[in-house]
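Structures for review follow.
We did not get these values from a lab; they are worked out from the coordinates using the rules stated. Only a predicted model underlies this, so the values are computations on that prediction, with no experimental measurement involved. Cβ atoms are built from the backbone, for glycine too; each structure is taken alone.
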Structure P
Amino acid sequence: MTDAPAPTPPPPPQQGPRAFFRAMLHALGDERTYDLGKNPSLWLGFLTALPTPVLALATDVPSWMKVLAALTPFSWAVLLGAAGRVGQRAQEEADDIASRASHMEEHLAVTEEALGEAVLERDHLEEQNREHLNELKLAEAVARSMLPDAIRDKRVTTAMRSVPSRFIGGDYLYASVVDERFMYFGVADVSGHGISAALVAARLHGLVRRLSLTAAPLESMLRQIHQGALAICRHTYFFVTCALFRLDLQTGVLEFATAGHPAQLLLRANGTLEPLRTRNRLLGMDDDVFDSEHPTRKVQLEPGDTVLCFTDGVFEILRGGHGEVLGEQGLGERLQALGPLEPSLILGELLQDLADFQGRSQFDDDVTLLVTRFNGTAG
């Protein structure tokens, strides 16, 4: 609501002989001074001086005095008319001041009322913001509860971190050992950010967890996740990319599949880097998204090999916030440099490198990393 600016009262009229003299001169030049209908002071001045010529005619005085006496009523009419006009102007100014003061009071009353309404509206919005912030914090706590615990086993060690660009995001990661033999792990990225993307990720979490607990084959697991994504995303603008892994802890055979997701990285103990990727397409978009020949692939892990799982927010950051993109190659080079470190140290150093590359610690996209080190079979 925009109020009209408050009227500005005129300055008070000046006082004193000089001010009166200037007002008289102004009145003598004002045509309203000589309005017989609106300035009764003209008649008063004329009638007041009318006896002067009458007396002059009735007495024996010089002719020039009779002439002056004859002009006296007109002179007095002009002088008293001017004086009357000065009084009228003073009254008009006083009335104008009173009117403006009244308008100012009305304006202040309206402004005070509007201000009161604005304060109430502000308090209401602040209360809503507090409620929304509390809901976001609760949603953030729920999202954190879905993050798996780090795995520290003599056969395998993991470290993981998910950093949403807002309170919560659409990235998802999972790691779990089933029946002491199979380790399921991987990451997924729901398009978009915020609560809506996080809700889709939460739906997928329940499905992934249920399937992994049954020790499902990886291809069967991927297809069922796709059916779940179709049911969730069919009537929305969402889609899902993912990278899933099934590691046989007895043999060291790693089965993997990606669906519309960047190639994940396998860093061998000898320092060589291998991309892990299949040609499946986005989940939740079409009915048939799988590579007919190789929906999943397998690779043999050796002790000391490290798998890095990540979402695209990790390598799409910009140098200094607006320069060149880090890229998958830049991420791989950093992983190679950190290879000998323990997974938790690799994770911490990578996150610090990303923040240094970008020039700030707050990321524009969700950033999710999962580092898995195969230590060898139990035997």
Structure Q
Amino acid sequence: MDKKLLTPGPLTTSESTKKAMLHDWGSRDIKFIDLNKKIRQTLIELINGQNVFECVPMQGSGTFSVEAMIGSLTNKKSKILILINGAYGQRMKKICSYMSRNFITYEVAEHEIHNIYKIENLINENKDLTHIFSVYCETTSGILNPIQPISELAKKNKISLFIDAMSAFGALPLDIKETYFDAVAASSNKCLEGVPGVGFILVRKNVLQNSKNNSHSLSLDLYDQWESMEKNAQWRFTPPTHVLAAFNQALIEHKKEGGTTGRYERYKKNCKIICDGMAKLGFKQLLSNELQAPIIITFLQPKVPNFDFKKFYNSLSDKGFLIYPGKLTVADTFRIGCIGSLYEKDMSEAILAVENTLSDLEIKLI
């Protein structure tokens, strides 16, 4: 039996999503072309972006899509403000460095959110800013960043906002009628509960149309990928057919659950069970409740002599649950995810497994 993945992705997937990969697809066949078209349309509909946004899928992990978004939709004349409070903001900074993009950063600690007034001051001090890059839910800590006020600042100052929504898309609200942005990058294997191997960028049509010849890379050229799909409905290079079949099934299930709102409600319940259960066992969260997104929770490693994360991890693994190591620089931590095809019963069983692990390893926290 598969272990339950309490991680930020790859995730536990439904049986029907797995079964969707049991068939072979011809990449030029009309059935696959229709499936690809359906996925693109569905993703645009999730942000109410019909007739305004385009969806450009991209092979690879989420980082491929973020790099494609940055490389294709900015150029050497752009000036970018990158908001950083974790590894994925740092990764956008590294991508911009590789591409020799002109950027400034506003960095805060991994357990803090950015001050809106400070962002506004940076905008006022840098009148030539063209873009703001922000991470919606920073997977490093699980922190929920203030996307709405950031969006309002960008719109007010006519600055293009790009969002890394890897750990948010499909569970946290993102609607162009409410939130201004020009592009958002996400992937199949997070809150949409598909399997790894494909990401996507949703981008305003006029922004995409103006991006020709920007890209530093042939394989990551969004304009070229989009133009090809518009002309003949084909991927330029071999598509991840089985991954897309699973993604299509996952999107069907997402809709059946009530879309983004329904998915959020389940994850919120999962998060509460984990947070409450771990607190009763004596663990402490890194983030306060108002900053905690119901996606992945960071816990401080207990400061008791016999707590060894590797032994703790392995004992939970033996009981059928995989958690995630910490990624913070400010403290020793570990993470437990709330997402994937997991429900309240799974979360309660996970807490019981943690309790039994503490007993097995003779760790006393309370």
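Here are the numbers for the structure shown:
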| item | result |
| --- | --- |
| Among P, Q, structure where P(r) over Cα pairs in 10 Å bins from 0, in percent as derived comes to 5, 24, 32, 24, 12, 3, 0 | Q |
| Origin of the derived value 4.2 (distance in nm of label points 7 Å out along Cα→Cβ at positions 25 and 289; candidates P, Q) | Q |
| Value 15, calculated as relative contact order in percent (Cα under 8 Å, 6 or more apart), assigned to which of P, Q | P |
| Structure (P, Q) behind the derived value -12500 of helix-only ellipticity at 222 nm (-39500 (n - 2.57) for each DSSP H run of 4 or more, over all residues; to 500) | Q |
| Distance in nm of label points 7 Å out along Cα→Cβ at positions 225 and 297 - structure with the largest value, from P, Q | Q |
| Value 22.7, 89, calculated as Rg and Dmax of the Cα atoms in Å, for residues 105-312 alone, assigned to which of P, Q | P |
| Of the structures P, Q, the one that 19.6 was derived from, the read-out being mean count of other Cβ atoms within 10 Å over residues 177-184 | Q |
